[in-house]
Structure I
Amino acid sequence: MVLSFSSDESQKIHDITELYSYYKALSIYAEELEDQSFIPPINEIKDSFDHLMRVFSVKCGFKDKNGEYLQENLDAVFRHVYRATYDLLDYIRIYQKEKIYRKMEGFSRETIVTVFPDYYPVIVPEVDQCLQEIPLLKADKDIGDPDIEKVKIFVSISQKLQEYCTEINRKYPALVEYQNKKDAEERVLEEKERHFQVLGHTIAYKSAIIGGIIGSIIGGIFVYLIGRIWG
């Protein structure tokens, strides 16, 4: 059986397929980012499939409906995939932000500047800029008039954040190694300081005892000499 579609139907199917390709790539990345499923976009995809099957039920002769019915359901498919993609992008953004900043916790500024010199002057401002742009894109989302171009912008921002996450992961072992080295050096210095403090206290204590003994001896000699003179 050969299924035929009008030019409008073909264009809508093309747009749905393009949008779904973004969704699919993002869903795979989301699973890698956080080892759990995000239910809202999955439900949207299930609903989109239901509308798509209504279209194919007509095309395969199981239902007798007109072109308006087909177009309405194709539009519904696109809206569901559109919502699913936005939901997924928002989910990814939250976890990307957490992973970027959480990954860098525990490292001193010296460690980051030494091992990862681009972090503060380049990556932090870029990440902040991306996170500021995303709410603006979300505010412009219109389910009644979905715009795939805005999705592409949103996806490009997410990909940029993904690149920064990858760069941080690449630098992470070197950051840990340098921080551990600095921590070990600081522990050695602290141990030496404690040792010198204990040594200083010990010397002071012994000096006081010796001083007391010497003072007692001198005092005894002085008393003896006075006794001899006056005796």
Structure II
Amino acid sequence: MNPHTIPSLVSWLASIFTILYIIIKRFGDRVSRVFIWLLILCFIWSFSIYMMRISTTPDDCFFWAKIRYIPLLLLPGVLVYLISIFPIKKTIRRISITISLLLFVLVVFMPTTLILLLTNHIVKGVEMGPWRYHAVVGDCYFIFMFYFLVLMMYVIVDLIHDYISIDNVMDKRQVFWLIVASISLLFIESLEATFKIINLYIVALNDILLLPMIVSICYLAIKYRKPDVIQI
């Protein structure tokens, strides 16, 4: 087995087991259902990376490289929705900002970026690297990164605001793990973008960093409890 496949393999297996756990234990809870969607996207992301690493032909790898970016288009939007209902009740003003941002993403950014992805403007091909094939980005890759960075920064700033505002230790712990997961997600894709810009492919570091990010989401999803109802 290629050792570079181990982090992504463990990641998609952990996602599946956590999804099944939530379905069995807490499917009726709205926040838990959002965690399920979040973990489904994490599963698709990590599984597509795993398939890229074991692909034996450029065409197979190119297919999975494009699949890899589909959950990355959706993850920031799901996180934006999650922070509107978790960990605490938001004011009407903050909910309005979140809804406006989601509508803008759904109507403008997501369809545009999806079309660019399908027409090979975000990923234009693959190359052989030290750990088998890796994706080569297209001329519109930076549009995707701009969309991704703006939404993830909004999510992180909103979560830090929540963390500072609440007093309950258990609630703070839940927010902390979501902040860790969000920063990890932002860091992974920023590192990936940097490697692509400078054309550096030494080690599949983003594959390794993917594992703690998904494990932290799985941990939070399993340990989730309804927080004290306060409004900020």
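For helix-only ellipticity at 222 nm (-39500 (n - 2.57) for each DSSP H run of 4 or more, over all residues; to 500), the calculated result is -30000, so let me know which of I, II that is.
Of the structures listed, the value fits I.
Can you tell which of I, II yields 116 when volume of the Cα convex hull per residue in Å³ is derived from it?
Values: I: 183; II: 116.
Derived from II, not from the others.
One of I, II was used to calculate relative contact order in percent (Cα under 8 Å, 6 or more apart), giving 27; which?
Only structure II yields this read-out.
Distance in nm of label points 7 Å out along Cα→Cβ at positions 47 and 191 computed as 2.5: which structure among I, II?
On the way: I: 6.3; II: 2.5.
Derived from the structure labelled II.
Give the label, chosen from I, II, of the structure having the highest value of mean count of other Cβ atoms within 10 Å over residues 39-46.
II
Please compute FRET efficiency 1/(1 + (r/R0)^6) of positions 7 and 111 (r between Cβ atoms, R0 = 30 Å, to 0.05) for structures I, II and give me the label with the greatest value. Mind dumping the intermediate values first?
Numbers: I: 0.00; II: 0.40.
Sorting by FRET efficiency 1/(1 + (r/R0)^6) of positions 7 and 111 (r between Cβ atoms, R0 = 30 Å, to 0.05) in descending order puts II first.
Hey, mean count of other Cβ atoms within 10 Å over residues 23-30 derived from one of I, II reads 17.6; which structure? Write out the running numbers ahead of the final one.
On the way: I: 17.6; II: 11.0.
The read-out was computed on structure I.
Quick note: the coordinates plus some simple rules give every number you see, no bench work behind them. Source: prediction; values computed, not measured. Cβ atoms are built from the backbone, for glycine too; each structure is taken alone.
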